[in-house]
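Throughout, read-outs are computed from the coordinates displayed, never taken from laboratory work. Values in this document were obtained by computation on a predicted structure and should not be read as measured data. Cβ atoms are built from the backbone, for glycine too; each structure is taken alone.
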Structure P
Amino acid sequence: MSWTQIAAAKKSQQLDRIPAEWLSNNLPPTEQPNVVDFPKKTTVLSALDLEITESEVATLLHNLASSKWSAVQVTTSFYKRAIVAQQLTNCLTEIFVDRALIRANELDAHLKNTGKVVGALHGLPISLKDQICIKGLESTMGYVSWIGQYAEKNAVLVDILESLGAVPFVKTNIPQTLMWPETFNHIFGRTSNPHNRSLTSGGSSGGEGALIALKGSPLGKFRWVGSDIGGSIRIPAGFCGVYGFRPSCGRVPYAGCVNSLEGQDSILSVLGPLCNTLDGIKTFFKAVLSEQPWIKDPLVIRKRWSEEEYKLTEHGNGEKLCFAIMWDNGVIEPHPPVRRGLQITKDALLAAGHRVIDWTPYKQAEITTITNSIWNSGANEDYKAAAAPTGEPVIASMGVLPEDTELLFRPTGSGISAFELWQIQKRKRALRQEYLKHWEDTVITTGTGRPVDAIISPMAPYTAPPHGMNKTAQYTMWCNMLDFPALVIPVSKVDQTLDVKQPRDKFYTKQDQENYEGYNPATYESAPISIQVVGRTVEEEAVIAMSEIIDDALRAGKAQL
């Protein structure tokens, strides 16, 4: 068969695995942009289904452990909602209903017979990004050539999640190659944003972001699990209005996943959670670390969850913290909604008694250049080799139309020599050293006797843009090069009255001017506004705790309005 026939057969197989009674017959018209609230209106979901799928992770786990809700019931409810989400946004890849319900039934039997839960995530359904291998299922990575390649074993993280009692139930859509801030491939198609379907859900975890925004999965990484090499967790989280956490390398096991750029070990992809609540982020992280993942993956740091670090003992015990806001990176100034989100956050933190100062960007343009140079050193060959067996073309443009050649988003050429790459990696190491000093030097301006506790920055220079227009990831990829943990928090939504275009006559760069000229608040209607909380390397517990402080301050600010 041709590659197009192979892809069509796989897509048909996916549709055949959806129970007919779970397909909604009252879908909103395709021209309706915002579908976030549609699951509450569909006849597919019962009152109990809605109660279950609207519950927070802590409530789900409590009711599962007490047998108020069975694992079969919870899995079924989330499955039905995930199928509704699929109809609305095209967010899923693998659907395996029978397998998930068999697993859920086994958990129910265990609880009934022993009176004990299997683990901390007993009965909790989880969605997984397509690249995370589940034994006996495909992980196509958006490549037609990978159709028919069934995983011989689980990824380490899947083994850990199942040992904790979780129930994998769907896998979510990604872009071909993963290395793309938009979710589109030749097999499953394009995923849209449920807040405005004319906008992108981001990438590469765009399927996960859309699914979680529609509450079709408790964690979204549940999916508790997505991956991030340049923003692939945080971009979908920010664009879709959910929480997303990129930990430092070596905290969450990655072994057993398929990937692009295998062998490129200078800037590594990491796994992390997306969720509708911060509680779910913490639950995921604590649960995974409790299973000692370092004995299953040699690249995992031997570090347990630290309650002391979570209590912010190195950050004044969480009292009168000093945050620094990066209003822009000196390359591209963000659109008005993004700046408003930062201002809302600043006002909320000041009202909560914390100190907020400005962050001086440090060599952000060079960080972007170095990161791209490392990725692109062999990327062109990598993508072509993966796609070649079926003759499938490597998708070159993020544009919706084939003629959108101005939106080309792929490296070209045969890469660079090993020696040239070593020089770039040496410069990366030097930049990390310089950035450490830059952060430490803020001790003279914080007023706390400590350097800045965390940086608050944009997640992108815009909210979710139209399909094909997510042209840069530089507001997230700097954290990957520096290996800083970063957590995305939703703040507000675009408001055409508040987010009017402001006059400017000076620009940092050509990119900056293009970004400014392309802004029209009507285009971004209903798009979520998010911020990014950035901490120091391997400070995951502290970043989660400080994000909770910021989130609480934002909620308190909204309550006063």
Structure Q
Amino acid sequence: MRLGRKGLAVTLLVLLMLSTALTGCGGAKNGEQPDESQQSDTIPSNEVITLTYFSEDPNPNWNKMQDRIGKIITEKTGVILDAEFAVGDPGQKVSIMAATGEYPDLIAAKADLGKLVDVGGVLDLTDLIEQHAPNIKKMLGDKIVRAKYSLEDQSIYAIPTWSAVEEKKFRAEHGFELQHRVVKEAGYPEIRTLQDYEKVISDYLAKYPTDENGNKNIGLSLNADDWHMYMVTNVGFMTTGAPDDGEYYVDQETFDVTYHFRRPEEKEYFRWLNHMNDIGLLDPESFVQKTDQFKSKVASGRVLGLIVPMWEFGDAQQSLKAAGKFDHTYGHYPVTLSKEYKDPSFWSAGFDGGYGVAISSQCKDPVAAIKFLDYLASEEGQILVNWGVEGIDYVVENGKRFVPKDIQDKMDREGTAYTKESGLGFYWNMMVHYGDGIKDSTGNYFTKTNAEELTASYSEPEKEALAAYNIEHWKGLFPSEEEFPERKAGAVYNISLPADNKATILGAKMKDITWKRIPEAIMAKPADFDAIWDSYMKELDKAGVKEMEEAYGQFVKDRVKLWYGE
């Protein structure tokens, strides 16, 4: 999901001054590589180098690479990360880096990478990959073109880490979530439309308004804390059959884009949320609670329904498992505005390139940095990051790698404590990787998300729900990947834009308007909804939304030309 910006704190004049200052200080700029003779060879092979790292993705459980996976990575690479993870809006942190010219060694800046490219804050990695990263080079193959920055600047400023080079998805991680106990009480009905979803929640709350301790059950809770607002607004396009392209709807034939809120059908999704609020099924604290408060509610077991990606509530669900409340955990349902739309959760974007890890122009040892990233991309590194340590986190019997029930039970029982000790889940978005359903040289899957491991991980209430719907996995409820056309532009939310581009500047204005108007419309009286929405649309138009769409659309078209030569 695309992270938000709170506007740009840097003027073009300041950027120009900083660019000059960085060049004068000897920092590599615009792809120039430092003298490699002064890099890795100066560090004894038996010593560990500490590289600083910033990631726009939060990781509240980070254990400073003192987890067992992290210790092995350090042993193999000679690198330990002094890591900082985003708190609040990460775009502000990246803007400060660009303004001050002070960068950590490694940066995972996602869509904000353009701010650093503009001031020469990150290296062109093309030569480093060619000379020191055989695993990255081999894995990317002819798809390396998708790692190039733009049609005009074909440098590689980040190792792509968010999108799998190749995968076959098994796990449903999106959709509308409902607790297993709630769906069981309803008799496992078809849950396909917003009205179906609403009825299951409404009927359960009418019968069980409080939990076993007398605390009020909550029908549906949203997390709109800072950038998490995107988790609220993105559902607008998901329920109307459009894939995740950030803030834009992309015409898959012309590649013209529309600020997705301007699609008339999406208005009806937000009208439904307004209705849910009006009848008391929406948590009234949805737009004022902090992320920790949201997760705490989910972990309490009182929230019957969610509409967020699984990674948004995974920690809270682990707490429920640790407490033995498996019937309070969640299944995934392909809910849309009406049956004329298909849930696009499994509409593949292919390999995006885009988001990844950059090496800054001030990195103390770019060669050590790229070799660190290259180890993670190796078969050994991917297995370690995904599976953990053999004999502790998994076993191999008769050539088959799997997680025994006793270890899986321990993972569920200990929850985040097990994660902090093992490091599982900490490093996958630092490496270019294969995704689900792809096998390694031993014939085993690179990831644990495959049919066999998924089945082994299901609790009894989850197995009961799946059996009731006559499916093996939640994916069975969703439209398959084959039902959708190719997305030639990939997922366009990960296109990095120059800081001074109209799409960037106007995008910040649209976000401010939207983040004010959407909560206002949802929490209003139903009789006022249309007037508020019409005012919202007029405000977008006045702020230059069409000009923004045209500017962003050109980047989308340029990407297609870069990737396909069309």
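Could you figure out which one of P, Q the value 15.2 for mean count of other Cβ atoms within 10 Å over residues 463-470 was computed from?
Numbers: P: 24.0; Q: 15.2.
Matching structure: Q.
Here relative contact order in percent (Cα under 8 Å, 6 or more apart) was calculated and came to 15; which of the structures P, Q was it taken from? Working through the options, I get structure P. Computing FRET efficiency 1/(1 + (r/R0)^6) of positions 175 and 287 (r between Cβ atoms, R0 = 30 Å, to 0.05) gives 0.55 for which of P, Q? Derived from the structure labelled P. For which of P, Q does Cα extents along the principal axes in Å, calculated from the coordinates, equal 61, 53, 51? Corresponding structure: P.
For which of the structures P, Q does the calculation of mean count of other Cβ atoms within 10 Å over residues 367-374 return 20.2? Walk me through the intermediate numbers first.
Working: P: 20.2; Q: 24.4.
Clearly, the read-out refers to P.
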